[in-house]
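Some structures are shown below for you to check.
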Structure I
Amino acid sequence: MTRSHVVWNDHIALAMAASQGWALCTIVAIEGSFSRRLGAQLAVSDQGEVVGSLADGCLERQLVTEADLARQDQSPRLVRFGKGSQSIDFQLPCGSSIDVLVDPEPNRVELREALASLSRRDLASITLPIVGEAEFPKRHYRPAPRLLLLGTGPEVDAALDLAANLAITVDVQRPAGEGGSTQGLFLGKIPSGLWADRWTAIALLFHDHEWERALLAWALTTDAFFVGAQGGAQIRSRRREDLLAAGLDEIAIARVSSPVGLIPHARDPQTLALSLLAEVIAKYDAGAAG
């Protein structure tokens, strides 16, 4: 079973700006503190529609105006907000400032090529335009995070629902026969077609840990940026012995996050799901996915 979304949050503006009539706005400099990261983007249509978010709404409304001005000039413009800005109506906290590059006509062929690369789960980049003497580096994109859930029980259902709300692509594999299905996992076997790339997180959610032996050994041979498995201290000790017996070394075994998640001692499925997803996104966001 797979739940998927066309774009990850970081790719929404890119996808919209690939269509005619949309300007692409990119934060290209930050001085001080700001709530968004360098490279954050939103898209503005020629009808004033905004897709994406850079602040609390005030900045977005101003960028609609800036995009209209850029269209009139038929050229990209660099706009400063906060300290040093010509606009006194928009202030940032603690004397901070940001520079936003507003491109009314981004290279839509390049944008579509970047989207195609991301759909193939490859790295992508676009070239930002030159404004005056300022030349900006390329904007790089990673494929969206994907979660491979292997397990059974209410924890899997809770994680599946929460991941859907976060626009994370989720693949779920449950034991064959669950829910009447003849497809799925068989004890001690790795299903054909099971895969994980370096933007995939693998989580094993089993109460009967016999199910995880072959699957966890397989997971540790992949490039997955996260491998997690639930279980208490006794399970973790036995798991280590099983993985050593399967031929994995201590470095590989140390990749296993267990107990899984950022919240200690999660005691219900919803809390465990939240804990798991928080750890997955934290590691992806920190760049552990490459």
Structure II
Amino acid sequence: MTRTRRVAVLGLGGMGAPMARNILRAGLPAVVWNRHPEPAHRLAAQGAEVAASPADAVRGADVVVTMVTDADAVRSIALEQGMLASMVDGAIWAQMSTIGVTETERLARQVATERPGILLVDAPVAGSRDPAEQGRLVVLASGPEQARDRVAPVFDAVGQRTVWVGPTGAGSRLKLVNNLLLAFVAEGVAAAVAFGDAVGLDRAAVLGALRGSPLVSPWAAEKLERIGRDDYAAQYSLALAVKDVDLALREVDAGRFPAAECLAAEWQRAVAQGLGAEDLAVVTRALSPTATP
């Protein structure tokens, strides 16, 4: 396996910062950049080199990780701020943000045209902030075969496993599958609790009955506990969840998945109520506005 000599991590938000920390803990030399410099400076205390720009961050890097909010941010960093142009030939770009299939394939075409010496790996992740902190994400990777061994130390540092699923773009497709399932699980949890409120049940009794149920996954169980505490500090914000469901719906004909379309519309109304920055479990509050936990 070729040793990874230098990793650049661009984007240090709720996911990118813990990923960068785990890369450092794995002993991989890392340089970091963020639009707002404070998270980068905090990582400097753990051994990261702080870059002044995306272009500066990637010079000499073997693997470049981008983990930002959306496709516009990825394109700004990669194209407008010089990241792609400054990468060394033979480097790997691990694009780990969730940007959907269309934008991923658009980037792949641009890389092939402008920088054919760069290996683009499409590798979004399954998991939210707590798994990111624990290095227990699942990396949904796709891209060139020759990149796999070289990028493995980075993916091993941030995730509990890596699933390789084919050529560039397949990872983003699988991420949309993952996110759609997550959306329905989250909606089921929120709607079940809110329905209990609506029919006059004591919320604590409902939560107690659901606790340990074979129908409730560990992820859903954690959401139920947070609902019980009325704790909606964002692990995965409602606004991001809406964005991710919308990305899935863009890839299919309108009307093909009506339940997902209704869910997206319901969640968008909750965002319009000012709940977008809260964890997506806050949908419970939107469905049961007068309930007290």
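Brief remarks on what is shown
- Structure (I, II) behind the derived value 64, 45, 33 of Cα extents along the principal axes in Å: II
- Read-out distance in nm of label points 7 Å out along Cα→Cβ at positions 19 and 227, computed value 2.9, structure in I, II: II
- Ranked by distance in nm of label points 7 Å out along Cα→Cβ at positions 115 and 203, structures I, II are topped by II, which has the highest value.
- Structure from which -14500 was derived, helix-only ellipticity at 222 nm (-39500 (n - 2.57) for each DSSP H run of 4 or more, over all residues; to 500), options I, II: II
- For 1.2 (distance in nm of label points 7 Å out along Cα→Cβ at positions 83 and 171, calculated) the corresponding structure among I, II: II
All of the numbers you see were taken from the coordinates with simple rules; none came from a lab. Model, not experiment: these values are computed from the prediction. Cβ atoms are built from the backbone, for glycine too; each structure is taken alone.
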